[in-house]
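In the part that follows, the structures are each spelled out as structure tokens.
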Structure I
Amino acid sequence: MNETRKTRVLLVDDHMAIRMGLMTAINDALDMEVVADVEDGQEAIAAYRKYQPDVVVLDLRMQGMSGVQTLHALRAEFGAVRVLVYSNYARGEEVYQAIKAGAAGFVVKEMALDRLLEAIRVVNSGGQYIPEQVAARIAERLLAGLSPREMEVLKLLAKGLSNKEIATQLGLVVGTIKIYVANIFNKLGVSDRTQALVTAVKRGIIDIE
């Protein structure tokens with residue numbers, strides 16, 4: 001009697017303890033197995049090339065290549081690779097960028113491991129796995145409607161830069177920066193920088209380190 005083929009999983013996370021915990025949970029499941037575990041984006045690309053896994057479980061924040069950069073690189077070389085993001089962070093902008101880059105699912109690390117196993121099964125079957133709380137973050141990011149340049153300006157505002165400093169960094173004139181800042185205030189429904197940053201953080205649009 002032939003055994004049912006197991007879903008082959010590649011783990012990508014720069015914390016060994018997390019990889020070991022995930023490996024145990026996945027290998028204990030009857031329908032999936034870890035074929036490789038690596039700690040960064042470059043190793044992920046090499047491991048995918050070697051093992052051709054069914055699903056990649058990918059952390060967003062790693063040393064060197066970020067999760068989103070790794071996702072772009074995987075899709076550029078391997079096409080329709082199935083990637084499930086597994087991260088501590090569910091900020092709207094990060095989730096949005098991951099999904100935009102082609103992630104098929106997103107699981108927050110605080111969720112039970114059963115949710116991760118469920119997500120692997122859904123993604124492997126060709127579906128998308130976006131929990132309600134993550135979907136809400138994406139919706140908030142989309143509703144903000146900030147352009148890429150406005151996002152750049154907002155992130156620099158969060159670093160405490162003045163309009164003049166932002167203009168210098170982006171190679172623009174101060175008047176243009178003032179227009180971007182006014183647009184940001186309008187889209188976020190606020191009237192000053194402090195309110196803009198508080199609102200942006202609450203809605204997961206930016207993350208202040």
Structure II
Amino acid sequence: MIIYKTDEQLEMMRESALLVSRTITEVAKILRPGITSLELDKMIGQYIADHKAIPSFLHYNGYPFNSCISVNDVVVHGFPNKNELKEGDIISVDIGVILNGWHGDHAYTFAIGNPGPDVMKLIQVTKESLYKGIEKAVVGNRIGDIAFAIQEYTEKKHGYGVVRELVGHGIGRSLHEDPQVPNYGKKGNGPKLKEGMVLAIE
């Protein structure tokens with residue numbers, strides 16, 4: 001069941017999302033070769049707590065960390081660990097917070113130094129594909145319009161594949177709500193987008 005939010009609830013969710021963004025900015029400030037993802041995770045947990053919020057992922061289905069940190073070929077949901085980051089690594093930092101009962105959830109991929117032109121192109125195309133999906137996230141469109149835009153840009157235009165096993169989702173008082181938001185699909189398919197829907201396009 002899709003849960004539609006009121007304007008007041010959307011404003012509270014915006015505050016949660018902004019805290020996630022600020023936390024990711026703090027990660028960027030200390031990211032360097034030699035630091036470990038476990039050190040980053042501890043900083044993330046402390047920063048969230050300092051702002052009177054709770055990490056969404058901590059204890060979610062038994063998960064023991066504040067964030068998901070995926071390095072290089074780990075697609076998503078990487079466990080923070082004691083391995084030091086190296087020059088040329090790429091690292092995806094996925095953070096969720098609960099602030100005033102509402103979740104915020106998003107991720108950002110960083111390059112440590114210069115991982116090379118092929119990797120930088122992958123990062124850039126992935127970012128651009130997200131914005132292609134966001135452009136279609138308007139009232140009256142359908143979930144499939146978002147999915148198709150992402151798939152068309154990544155696969156047809158640039159020759160990359162999209163992950164099919166994991167999808168985006170609705171979000172609100174629960175971290176994962178309906179509807180599912182895949183990165184592949186057909187125009188005109190899926191639930192219609194309406195005022196008050198909140199989506200995590202992943």
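Values as computed for the structure displayed
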quantity	calculated
With Cα extents along the principal axes in Å derived as 48, 42, 26, matching label from I, II	II
Label whose coordinates, when mean projected area of the Cα convex hull in nm², for residues 50-137 alone is calculated, return 7.6 (choices I, II)	II
Which entry (I, II) yields the derived value 0.40 for FRET efficiency 1/(1 + (r/R0)^6) of positions 82 and 122 (r between Cβ atoms, R0 = 25 Å, to 0.05)	II
Test item: helix-only ellipticity at 222 nm (-39500 (n - 2.57) for each DSSP H run of 4 or more, over all residues; to 500) calculated as -16500, pick one of I, II	I
Parent structure of the calculated result 3.5, given that distance in nm of label points 7 Å out along Cα→Cβ at positions 34 and 146 is the read-out and I, II the choices	I
When relative contact order in percent (Cα under 8 Å, 6 or more apart) is computed for each of I, II, the largest belongs to	II
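Every number in this text was worked out from the coordinates using simple rules, so none of it is lab data. Quantities reported herein were computed from a predicted structural model and do not represent experimental measurements. Cβ atoms are built from the backbone, for glycine too; each structure is taken alone.
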